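Bear in mind these aren't lab numbers, they're just calculated from the coordinates by the rules spelled out. Here the structure is a predicted model, which is why all the values come from computation and not from measurement. Cβ atoms are built from the backbone, for glycine too; each structure is taken alone.
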Structure P
Amino acid sequence: MVLKESTDDKELLLKNYLEDLLHRDIVTRYEIRDVANLRNLAVYLMTNVAKQTSITKLKNNFTISQDKTENYVSAIMESYLLFQLQMF
């Protein structure tokens with residue numbers, strides 16, 4: 001599928017990879033019920049990798065609680081989907 005010329009097939013494959021990773025590594029392991037907010041948060045973080053952000057900003061953008069935001073970000077990082085760079 002990756003070697004095909006069609007970008008639609010490639011996009012579909014990547015979307016399936018993301019969904020599998022979210023469900024197998026995060027939703028199942030951490031028993032997350034709000035999958036839509038987790039997916040939206042993960043996609044937002046992956047599309048803004050070079051942008052500084054904070055839990056408070058994420059909480060306000062996605063209108064979810066501070067605890068949920070912290071748990072979701074922690075689960076995303078523990079699954080090695082993303083990692084955090086500390087300011088020096």
Structure Q
Amino acid sequence: MLLAGGFGNYISIRSAVRIGLIPPMPEQKIRYVGNAASLGAQLCLLSETERERAESLAARIEHVSLAAHPDFEAIFVDAMNFPRPS
């Protein structure tokens with residue numbers, strides 16, 4: 001799993017796993033990658049292949065409005081009950 005940006009730089013992996021923010025997995029499989037958005041922009045500017053790859057991916061993205069789902073609020077509030085440390 002790759003953790004990027006400010007979120008990735010400051011999050012505690014152990015705490016994120018404990019509260020269920022990221023799935024349980026060996027810590028060596030999780031790494032920080034810094035400013036991934038900047039790197040992606042640089043790749044798109046410098047590589048026609050990467051730009052085409054990004055365009056293809058963007059064309060397949062589907063926006064899903066969670067707020068429009070009738071049960072979203074209840075499910076969201078239920079999920080806020082973080083587990084206690086063991």
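Things to note:
- Origin of the derived value -0.82, -1.03 (log10 I(q)/I(0) by the Debye sum over Cα atoms at q = 0.18, 0.21 Å⁻¹; candidates P, Q): P
- Structure from which 3.8 was derived, distance in nm of label points 7 Å out along Cα→Cβ at positions 6 and 70, options P, Q: Q
- Of the structures P, Q, the one that 22 was derived from, the read-out being relative contact order in percent (Cα under 8 Å, 6 or more apart): P
- Which of P, Q yields 1.00 [FRET efficiency 1/(1 + (r/R0)^6) of positions 38 and 78 (r between Cβ atoms, R0 = 30 Å, to 0.05), calculated]: P
- Structure responsible for -14500, with helix-only ellipticity at 222 nm (-39500 (n - 2.57) for each DSSP H run of 4 or more, over all residues; to 500) calculated and labels P, Q on offer: Q
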